[in-house]
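Q: In what follows, structures are represented as structure tokens.
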Structure I
Amino acid sequence: MAADPTVPYAGLSPERILEALESVGLRPDGRLLALNSYENRVYQVGMEESAPLVAKFYRPGRWTREAILEEHRFVQQLADAEIPAVPPLAFAAEFVGQLADDRGSCTLPEYGGFAFAVFPRCPGRVPALDQPDTLQWMGRFLGRIHALGTLEPYRHRLTLDIDSFGHAPRDWLLAHDMIPPELLPAWRSVVDQALEAVQACHARAGNVNLLRLHGDCHAGNVLWIDEADAPRYGAGALPGPHFVDFDDSCMGPAVQDLWMLLSGDRAAMTRQLGDILAGYEDFCSFDPRELHLVEALRTLRLIHYSGWLARRWDDPAFKAAFPWFDTPRYWQDRILELREQVALMQEPPLVA
């Protein structure tokens, strides 16, 4: 049966995955383990003569080739600076042909209509964000990431701003009739109030610097290796945090990579922020005006998330993973959530 061209990954069979890896000179042994990813398809792949690797097949049409390569270059710069990020493998021109860059290699080969990248498998667990030492350690490396991130801008990737992450998803949801009619007036009203409040937060923050970010720096995108466990993972496994999945890397304010590590009430978040900045400012200065943006950025993330789910709703994997999305209850909860955000954006910011 022919693959359905309207389904992004219909043609990505196990056989094609293995063939893609063989096309760049790798020798998979046939073992595939699907990892938790929806935007792309990501697999742990067993190798005949080496440790397992992780293969990522990018969603067709989601990013330009230039944008993905720009992300790859940033992660490689981080690794070259001994910052614990995981760059993709580079394949020689004999395997990638005209896709090779001026160094004669390529981190983004193509096979069967799919662009893909291959990464070393990074072990580790979710970091314990309730531990001050863990937060300070992560802060040190985030400071180093941002110090390097300021050296040059992205030219092909998004900027995290109210238009891209607020107005665009709102307009798409309205244009495609995603909100139940009986809830549309309430949702439209509160999302407009929320975006006005986001704009006011940006006005209070003023003209803050934008830099290359991780962009989605939550606990699920950081793998932690305990000092006692590092030896059993091999010589290259260093203790501490390892930052993975730079798919959402973008230009934005530094605080975007900090606020998702905070949780609890205001007092708890203030303590956590202090722990992070105690490490962060060893390597990079932090502009406290950016704290006006914490709830604004959270609000944009909530609006963008609904838009992301809606744009992917034709993908069967999304219907299976998020069955609650296409229900009135989902939109009722979003209305309440945005009302809470409007109130939070009126409160004084956290204090560094």
Structure II
Amino acid sequence: VFRHGDRSPIETFPNDPIEESSWPDGFGQLTQLGMKQHYELGQYLRKRYGQFLNESYKREQVYIRSTDVDRTLMSAMVNLAALFAPGGSSIWNPNLLWQPIPVHTVAASEDRLLYMPFKNCPRFQELESETLKSEEFQKRIQPYQDFINTLPTLSGFQGQDLFGIWSKVYDPLYCEGVHNFTLPSWATKDTMTKLRELSELCLLSLYGIHKQKEKSRLQGGVLVNEILNHMKTATQQKKYKKFIMYSAHDTTVSGLQIALDVYNGVLPPYASCHLMELYLEKGEYFVEMYYRNETHHGPYPLTLPGCTHSCPLEKFDELVAPVISQDWSTECMTTSNHQE
């Protein structure tokens, strides 16, 4: 499960001198740097799973799904160009060492797997408002209150909600920094650090801080369940997919990791990849998880709380059960509707 590669900002703040026209492909698009990042990840996956996967793409072994967004679809395609570069009999055009590989998607409005946080879930919205009022959240945001009050004057963005600050102030400045644009004079190192910390708090408060388990049932737990079911299928049937790739967003990677309780609190970087592997050893099945969030370092092993790094599948199943909903729609509709 990975995040797309480097992109242009999705939107920006009113006082930003750098407009959409400054970006060659406009807002929210994968950049050439983003393409390189995913080509590199594809090469890494080839190296890691080379012995396990076929040299060439075999449709019965591999399945790829992306959210219905240009940058995630394109990231998957670039990644696959490196992972399944054709050789031998799969070369269909000697001038183009590339083979088409299907990337599946569903419309964003129908996506109940990857496009997190899922909308149309009243109970989740209720939990979100509870979180913002919670003592824990208030305690964490308190030290930043004066800083937040200075932002409207500087940026022209009048909102004080963290998601707005993340997506309309921090993110565009971050993207501009990556691409060597000159930042406004107020976007000092100290300001950028505070904006990053507020964005991290935003992501954490979205899925955690308050009633994390219940929130996870409505969000990341849905993907945990899907992955777990694929693993169970692999233990029970002759025919199963050996490799499943999900191309998505920082909110997907973090939603999954918070549901598994292995999230490190840092915004998932571009092309960061959460790996889940199923092993069969001496007749027993084990799940191992890794997080590849930097290219110059091997993937970091992740351990599900309550288990060992190499976790027996049955134990894994038991431990994640609390974040798996048997009836998502009903749970979403079950709001408390009473005043505290």
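Throughout, read-outs are computed from the coordinates displayed, never taken from laboratory work. Computed from a predicted model, the values in this text were never measured in an experiment. Cβ atoms are built from the backbone, for glycine too; each structure is taken alone.
Q: Tell me which of I, II gives 2.7 when you compute distance in nm of label points 7 Å out along Cα→Cβ at positions 179 and 323.
A: On the way: I: 2.7; II: 3.4.
Answer by label: I.
Q: With relative contact order in percent (Cα under 8 Å, 6 or more apart) coming out at 19, pick the structure among I, II it was computed from.
A: So the calculation was done on I.
Q: Of the structures labelled I, II, which one yields 1.04 when Rg/Rh (Cα atoms, Kirkwood Rh), for residues 107-194 alone is computed from its coordinates? Kindly include the intermediate steps, with their values, before the conclusion.
A: Details: I: 1.12; II: 1.04.
Among I, II, the structure yielding 1.04 for Rg/Rh (Cα atoms, Kirkwood Rh), for residues 107-194 alone is II.
Q: Work out distance in nm of label points 7 Å out along Cα→Cβ at positions 227 and 307 for each of structures I, II, then name the structure with the largest result. Spell out each step's value before the answer.
A: Numbers: I: 4.5; II: 1.0.
If we compare distance in nm of label points 7 Å out along Cα→Cβ at positions 227 and 307 over I, II, the biggest value is for I.
Q: Where does the value 0.95 come from, among I, II, when FRET efficiency 1/(1 + (r/R0)^6) of positions 11 and 203 (r between Cβ atoms, R0 = 30 Å, to 0.05) is the thing being computed? If you can, show how the numbers build up before the last one.
A: On the way: I: 0.05; II: 0.95.
Derived from the structure labelled II.
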